[in-house]
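Each value in this text was obtained by applying a stated rule to the coordinates, not by laboratory testing. All values derive from a computational prediction rather than experimental measurement. Cβ atoms are built from the backbone, for glycine too; each structure is taken alone.
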Structure 1
Amino acid sequence: MDLTLSLDTASAKSLQAQIFDQVREIILDGQLGAGMALPPSRLLAERLQVSRNTVLTAYERLAAEGYVKARGTAGLFVERIPPDSLLLIQRGSRIKTNGPIPDASSEPLLCFAGSPGGGSDRPELDFWVGRSDVESFPLRIWRRIINRLLARETTYLTDYCDPAGLPELRAAIGTHLRRARGVSVAEDQIIVTTGGQEALNVVFNLLRSHTRQLCIENPCYLGASLIFNATNLTVHPIPVDRDGLQTDLLPRVRGSLLYVTPSHQFPTGATMPLALRLALLRWAEETDSYVIEDDYDSDFRYDGPPLTALAGLDGGRRVFYVGTFSKSVGAGLRLGFATVPRMFWDEARLLKARMSNGQAWLEQAALAAFIEEGHFDRHLRKLRQVYKARRDCLVEALRRSFDEPELLGWESGLHLVWRLPRGFPSAREVQLMARECDVGVYALSSGAAYDFDADAPDDVLVFGYSSLAEPMIEAAVSKLRLMLEGGGATSGR
């Protein structure tokens, strides 16, 4: 089939991204049905007058996200997407909403008056989850930006910021989300927060009156479980498998609120395929429910381009997207954000104002400049290379030291998990033994994860590899091997 595409060479969006977006729209609109073939990459490149690699990159992303599938040398063919799922995806360039957009409030807001990852007692070879590499922090650029801001903007140091966040930072975040995650949001839909945990609290409190019951992945992120378990609402833990949350087990009760990490399930690392993402959105629509999408480490995908976020597929109706700069820049900045549908904007802004008078101006202004001037994209490219090398080192070291270890979630993010073989001590026992060897590895209960099933097998170790250089990773795995061999563990199942 011939594809009619229109590329804009003057656009800030890359040519491969334009090809991906337009072919995706054609598929979702039903113009390319299941089983139909995409044009050969060489032919489409000639018609569009672009390099073949540009088309190949777009095609690879379409395949990675499940829109098409390769059939040997025959080419790429469109995958089947249920028709009722297509109805849930609102497309186009305009900002979407699940209700009428209220007039923006003209009233100014009144100014209202974690986990054990640090400390001097941490082991030397510490696989703690989610820690950024200290040496990779862009200190020289950050210092230059800070000095420039202080030289010309000192009056802001004595003023209150908008509780919802510095407008320049909200605009920069919106641009990044549209470009990197396929999430189309306006500046006024973004709430800047003190990290991802406060973003979760903001969304939960915003939706509290709309919610009859809570649903959450199991196992899940500890911080989300703490919020849900502190309520008097019924909490439904939904099991996860290799494809993430099992959508067929979601309760059919209306008015639910679901917490999910579809791009890199925490802690298992599973990536939810397109068909299940669409099934999740269909469930939310049919049950009049809302979804919190925690996209905590989506900037780090090593095997293929970033996936379109669940919020990008939803079009701004039922998915509240939560993100953080703790992993991509530094947790010490304490900056995260949440996106909300337009109909919730005024309510969200007032709620945030009741919680605090906003984040510090200097860090927000510096991060906005860091993103707007292109430093953030370059920083991410560098970090992906650094963390991929460390990921590869850890995977190779574990495979070399143990007999076919079952490793999960290593395709992206900053951690992976190892399901221990039969005959090994429990994960908690291994954690304690390793600590005696000055190595930090973590059972789920100690690695910022939570399992609602008290009788679940304690056979999963979490390895956060982002803060350890390759020689340290090699040394740590070597110590683990000697320790487990000395303890009489066998790797046979």
Structure 2
Amino acid sequence: MVAMGVLVLAACSGGSESQPEGNSGQEGGDGGDVDQTLTYATTSDAPGLSPIDTNDSVSSHVIEQVYETLFVRNAETGEIEPRLAESYENPDDNTWVIKLKEDIEFQDGTPFNAEAVKYTFETFLDPDRAAPRASLLAPVESIEVEDEYTVVIKTEEPYGAMLAALSHSNAAIVSPEADQNGNINEDPVGTGPFQFVEWTKGDEIVLEKNPDYWRGEADLEQVTFKVVPSVSTAISMMETGEVDFIDGVTSEHTARLEGNDSIELLTKEGTPVYYLGFNMEKEPMNNPEFRKALAHAIDRDAYVDSLDGLGVRSNSFVGPQVFGYDEGAEDAGYDYDPEKAQEIIEENGFGDQTYHMLVANRDMYINMAEIVQAQLGEVGINVEMEMIEWGTFLDMTAEGNFELTFMGWSNVTGDGSELLYPNLHSDNVGASNRMRYSNEEFDQLVDASRNTTDQEERQQLIAEANEVLLQDAPVVPMHHGVIAGAVVDSVKGLELSPTGSWELYQVTRE
């Protein structure tokens, strides 16, 4: 997943309006007589279509076309810019006064205004709704309407990652009317350039352009999210003209794609991190010696080499493209040392049983699991692998029904606090903290990194929390993402973000 500069969210007073990414506020171009439809292939169906009720990349790809956020990350500069917001200011460290753009409607005709923002965020934070990504706005104390197009957000303590949080797809603004009177997880309604048409579960999701979109109509008339068995199948469908765009391309497919003159391979070094995770509530996964042994047993250099440039090797959990990364973390954690691994395994009798590894049925995770399974076998750790469908995998890991697994985090905010807090802070055990990790020292450092707007201080605190994590090893970083996708040559204007997200508003067919 061109390298992105480290994001520093300046805690400023009187934040000014900035032109959003996409079509720069202008209407979509003229696509001529070319059939303006696009089919995107995915190996997993979306668990849901509501930004409040989901927390996964498959769902987010659809959500990001239908809904919009108050702020967005510029894919080239990494800076946070207004989208539905007009501007913001901080009269004090705990207050965010956000002016909204006017004369925008949701796709059902409901007006977008401060009341809609207040409704969305209060619903998002409602314990009864149990939003899986509610941690994004956990520091928020109140959301108040100052006037029709001004919302005031107050936090219990300073929240340095606020703008990053408000740019996250799960913080997208929903139609209050649609949410109160329907099911937006199956019939989504936002302010975005595309609107929902139909969803045939396990097969496809169809969107069409929003004719009343406030930035002007998109060129694409219709977008189909097609579920296919594998990336190889998707590439075959690209070759026969049935599919126009795929992402999640892995190294085994690059030669085939590069050898086809009618297909363009897109790559960008990105913010995602992929890792081996331990269920900290199960024996012996909660034994630090067991985790240390497995960390020493994994040859991550060999693994990353197998990715043929589609992964970045780093010992750090906070990746090189994420705010809070420090080069010192490369010396933390546990290097490949199979002899040391065998010594620990023999001393503790860890080789006397078989361990269960739960793996999502996506090519990247399967490849990761097969390599690690073989490497662990070489040091005397026997692992049985179970592959399951993406939505079921998310449910099982959230419930703690696993011993070992592989996870990824796209890190849409690009902020280290918002990587560490949802994934590994004890507040989120039973929700987004699937490893069920709890460490008081780590929690305190992460809390401190969120509760200051001093960006230099935040950088240091994130780095310290990262080092505590690497020593404790509830997770072992496998690689950091290079975002990779492919489009047929008639598709123009598609850009991959370092976070792994993409917008179709500016895309056209020629």
Quiz item: When you work out volume of the Cα convex hull per residue in Å³, for residues 286-373 alone for each of the structures 1, 2, which one comes out largest?
Solution: 1
Practice problem: For distance in nm of label points 7 Å out along Cα→Cβ at positions 46 and 446, the calculated result is 2.8, so let me know which of 1, 2 that is. | Solution: 2
Quiz item: Which structure, out of 1, 2, was helix-only ellipticity at 222 nm (-39500 (n - 2.57) for each DSSP H run of 4 or more, over all residues; to 500) calculated from, if the result is -8000?
Solution: 2
Exercise. Work out which structure the value 17.9 belongs to, where mean count of other Cβ atoms within 10 Å over residues 150-157 was derived from one of 1, 2.
Key: 2
